[in-house]
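Take a look at the structures listed below.
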Structure I
Amino acid sequence: MAALRRITRCAAPAVLLLSAACAPTLQSRSSDPLRDLDVLLERARTEAAIPGLALAIVRNDSIIYARGFGVREQGGNERVDEHTLFAIGSNSKAFTAAVVGKLVEEGRMRWDDPVTAHLPEFRLFDPYVTREITMRDVLSHRSGLGRRGDMIWYATPFDRAEVIRRVRHLEPNSSFRSEFGYQNIMFIAAGEAAARAGGRSWDELVTSWLLQPLGMHRSNTSVRDLARAGNVATPHTMRDGRVVPIAWRNIDNAGPAGSINSSVADMTQWVRMLLAGGELDGRRILDEATVRELQVPHTITGSGIDSLFPMRHFSAYGLGFGLSDYYGRKLLMHSGGIDGMLSTVALLPEERVGIVLLTNSDAHSVYSALPFDIIDRLIGERPRDLTSRAIATDAAQRAAAAEAERRRAAERVSGTRPSLALGDYVGPYESPLYGTLDISLESGQLVARRYDTLRAPLEHWHYNTFRATWSDAAFGTTLITFALDADGTAATLEIEGLGRFRRVREPGRDR
């Protein structure tokens with residue numbers, strides 16, 4: 001499904017989404033790393049068709065740059081500034097890890113506590129993993145579940161407890177602790193375990209222990225708080241080759257994995273505190289040991305070396321942060337993304353440098369490239385203009401996606417018919433992971449419904465496959481294929497990119 005592809009792309013640790021080699025330019029180094037930075041940012045914003053972005057840089061505990069560019073909404077005239085609120089997406093994960101750290105400091109939790117010590121109802125597919133998985137494991141993406149299951153929470157009515165209950169049906173794709181597998185639901189579990197240990201909701205813990213003490217007074221943990229906030233960016237995505245505004249999506253049920261909204265001005269307080277070992281303006285926010293623990297490599301994510309990063313020798317994940325070396329320096333980086341918003345936070349602790357980039361479009365890779373171009377300026381390395389390469393790569397990927405759609409249409413088998421009368425496909429279909437999908441017949445056309453807000457008329461594609469055009473444009477169009485059992489009854493359906501739903505037998509109707 002289109003939405004699943006978007007989440008997969010956006011919420012992983014920030015890794016440049018490019019593959020071709022990039023030769024250094026002949027541009028000379030500038031003694032002033034901020035010289036022409038406004039020009040670089042506005043060019044990147046314009047060429048990538050990003051309506052608005054904001055950037056802040058911290059160095060030596062000072063905010064040396066904080067500016068907004070473009071507009072909050074395409075076609076509008078309200079400008080983005082350093083106080084404009086954006087979704088930070090998965091950059092929320094480090095806040096969740098910090099909340100767990102606060103509980104460790106207070107003796108109410110340990111990093112190596114089993115998750116079930118705080119959430120006794122927590123279950124995974126493998127009973128051994130259920131028993132052994134710890135808070136450290138769920139915060140470092142080594143559960144063995146991989147990047148799957150997001151559609152349990154995305155655009156569903158399930159609350160956090162129900163999302164966690166359903167994950168027990170998600171089969172692992174690797175053995176426990178054997179490899180990195182980015183997993184949003186494990187962070188939801190971490191947040192709920194922290195809430196249980198802390199005696200307050202995750203939202204309250206984040207607000208009282210981090211946002212308020214840091215002076216991040218415009219930041220919040222839910223889209224419900226945006227109506228009274230003012231100066232809020234509108235999300236945008238690309239539809240039919242155009243960047244268009246879309247509605248904010250409520251992802252409260254995934255809050256600990258990604259629901260914080262903030263501005264670059266507020267985020268500089270978070271960055272300053274981390275770079276100062278847990279202090280801000282002389283006040284202790286986190287113990288230094290907690291800040292160190294967030295930055296310790298826990299899970300190897302790869303060698304780190306590729307054609308664009310010959311200077312990098314390792315890539316790992318800590319607790320809420322991606323880790324690597326960069327020109328011999330330790331680099332902490334994470335990206336975040338949810339409908340219409342992409343962000344990156346990058347820290348170079350030894351240089352006491354931090355960067356926050358927030359954008360109100362999900363139709364670009366600039367969020368993962370631009371921070372490197374800025375880091376190169378700040379540490380005096382030769383500029384490589386990875387941002388331009390990212391923009392070119394985005395265009396190539398869009399062309400490739402369009403070509404793939406054309407190929408799929410060409411492979412459609414003409415002249416076929418469904419095996420059954422349309423009414424014989426009607427009924428509820430159930431997935432233990434994703435819930436119920438209802439198939440009905442309306443005015444001679446099959447219609448799929450998933451909960452109250454997601455509807456798709458089904459157009460016959462070929463054989464027992466139908467094309468669904470979802471009412472929520474984030475889901476795009478997908479193919480749904482029915483399978484028959486031995487007596488010729490529609491038994492299951494498979495939604496492209498999601499999974500299998502089994503038909504619920506209705507007494508008195510199905511055999």
Structure II
Amino acid sequence: MFLMDKQKIFWDVISKSGKNCDNINKIKQEHFKNLDKKTQDDIEKMFHHYYHAIWAKMEPIMNGVYHEDSSGFKNFVFYLLSKGKEKLERFLKVNYDKYFFKDFSKFNIEYRIKEKLFDTKSQYQLVQVFKTKEFGNMLVIDNDVQLTEADEKNYHEMIAHVPLAYFNSNIRVLIVGGGDGGTAREVLKHKNVIKCDMIDIDKVVIEAASTYFKEFATVFNHPTKHDDRFNLMIGDGCKYVNEYDPMVNGYYDLVIIDSTDFNQSVCLFSNEFYERLKLITTPGKNMICFNADNINWNERNIIDMYKIQKKMFKYVNPYTVYVPTFAGGFYSFCIVSNTINPMNHIIDWKFMKDKIKRDDFNLQYYNQGIHLSSFFLPNRIHQTLKVFRKDKTLGHHYMIDIMDLSYIDLEDIDNIKKIMEKAISIGKMNIIDKKFHKFSPHGYTGFYMLAESHLSFHTWPEKGIISIDCYTCGEENDTYKATQHIIKSFNSNNYKVNYVER
């Protein structure tokens with residue numbers, strides 16, 4: 001059935017539903033009884049589309065008084081619908097102040113506007129581009145700021161390079177959404193991405209990005225630049241994933257979901273969608289990355305998302321990014337996988353840095369330090385999520401460097417053995433074997449084979465340094481006490497401790 005036919009049915013239902021659509025359920029049942037399930041669903045989506053569009057328009061007034069899903073707001077939506085399509089469209093097209101665009105959420109932000117560059121109502125949403133005074137061009141969808149030229153790289157570098165850092169071999173990537181092209185731009189910088197498929201439902205977003213954002217235009221306007229690795233599809237991401245046959249078309253190694261959190265993207269948040277993604281990604285090593293929510297004021301959403309994902313994936317790891325003009329600034333993504341734990345999976349940083357330097361990534365935000373620190377969340381949400389983790393720690397690995405020690409202390413092998421063996425006893429570990437080697441003219445290497453794993457050390461008396469490596473599957477607190485005994489026994493205030501939970 002054609003779209004115009006469905007729209008006619010939708011507005012016919014509305015017009016016959018009476019004042020404030022009081023009889024809508026009855027009228028809908030009468031119209032739906034001869035329609036197939038897909039047509040019924042498509043007509044229901046039209047209601048949800050208008051519902052969200054009205055909320056986006058009225059949020060500055062109603063937020064804080066009504067919730068979006070409150071009965072009061074639903075009644076208001078029915079009232080507006082009952083006035084007919086023409087009046088509703090006029091209501092939705094009322095412009096903001098010519099010289100300001102207002103973004104409303106927990107607080108209000110005003111952007112000073114030089115001019116409106118693009119304003120098109122697509123089949124799915126209202127797409128606008130404004131030229132701002134401070135932030136360059138700004139993309140807005142259904143009155144919600146999506147990005148600005150000033151800081152879009154923060155977002156796009158983190159959604160792309162963080163998950164891609166875990167893959168050194170050739171991989172295939174699927175991007176669901178990402179119609180502005182920023183995520184594809186960053187993904188395609190990695191030459192080991194031999195295929196990047198991207199599907200977005202709205203060609204109007206792509207048109208706006210291609211025309212008014214030069215950083216994105218190269219992705220869409222110069223496809224040959226990417227050696228035929230990039231394949232753009234216009235369509236429904238959910239439908240594509242549900243119908244994709246990996247046995248015929250090949251498995252994806254990484255899926256990146258870069259979507260709005262409303263309107264046409266609703267299906268992308270369903271459990272069924274993620275269960276299906278598991279079936280089209282490479283068994284044994286795969287990853288899914290998606291944009292989440294504001295880490296500060298939508299903490300409950302992050303927690304709920306984590307609980308749901310934890311039922312489907314072994315590893316669920318939110319991580320953060322700072323984007324000043326987007327969603328309150330402190331935004332988050334999430335990586336889920338049954339095979340890769342980004343907190344413990346060792347990244348080959350030499351490979352990554354060589355690739356970035358060789359291919360001139362021109363990064364504005366992402367680097368190794370940002371990558372590692374992004375997984376450490378504010379303590380309140382960290383402690384809350386910790387309750388829902390069910391991962392069993394396999395072992396505790398301490399790497400200790402102690403400096404500013406005397407030559408004599410580092411040549412006293414008997415005392416070093418005494419310290420190490422006392423630590424092993426404190427840690428409730430059991431020695432199976434031990435070996436020591438004396439270097440000429442100075443220095444020792446020692447190794448204890450433990451039932452729980454190992455403890456080893458190496459000394460540089462001429463530099464005043466000893467390095468200790470302790471890995472055990474014993475209790476966390478016992479292992480910590482053992483390492484503290486070692487540090488205190490050498491009596492130096494200059495030391496470094498690295499801990500890895502394995």
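Annotations for the structure displayed:
- Answer label among I, II for the case where Kirkwood radius over Cα pairs in Å, for residues 51-298 alone, calculated from the coordinates, equals 19.0: I
- Between structures I, II, the greatest calculated value of mean count of other Cβ atoms within 10 Å over residues 243-250 is seen in I.
- Which entry (I, II) yields the derived value -11500 for helix-only ellipticity at 222 nm (-39500 (n - 2.57) for each DSSP H run of 4 or more, over all residues; to 500): II
- Among candidates I, II, the computation of relative contact order in percent (Cα under 8 Å, 6 or more apart) that gave 10 used structure II.
- For 16.4 (mean count of other Cβ atoms within 10 Å over residues 379-386, calculated) the corresponding structure among I, II: I
- For Rg and Dmax of the Cα atoms in Å computed as 28.7, 98, the structure of I, II it came from: II
- In this comparison of I, II, the computed figure 4.1 for distance in nm of label points 7 Å out along Cα→Cβ at positions 163 and 475 is attributed to II.
- Each of structures I, II was scored by mean projected area of the Cα convex hull in nm², for residues 179-250 alone; the highest score is held by I.
- Taking distance in nm of label points 7 Å out along Cα→Cβ at positions 259 and 387 as the measure, the highest value among I, II is held by I.
Each reported figure results from applying straightforward, stated rules to the coordinates on display, with no laboratory input. Note that the structure is a prediction, hence the values are computed from the model and not measured. Cβ atoms are built from the backbone, for glycine too; each structure is taken alone.
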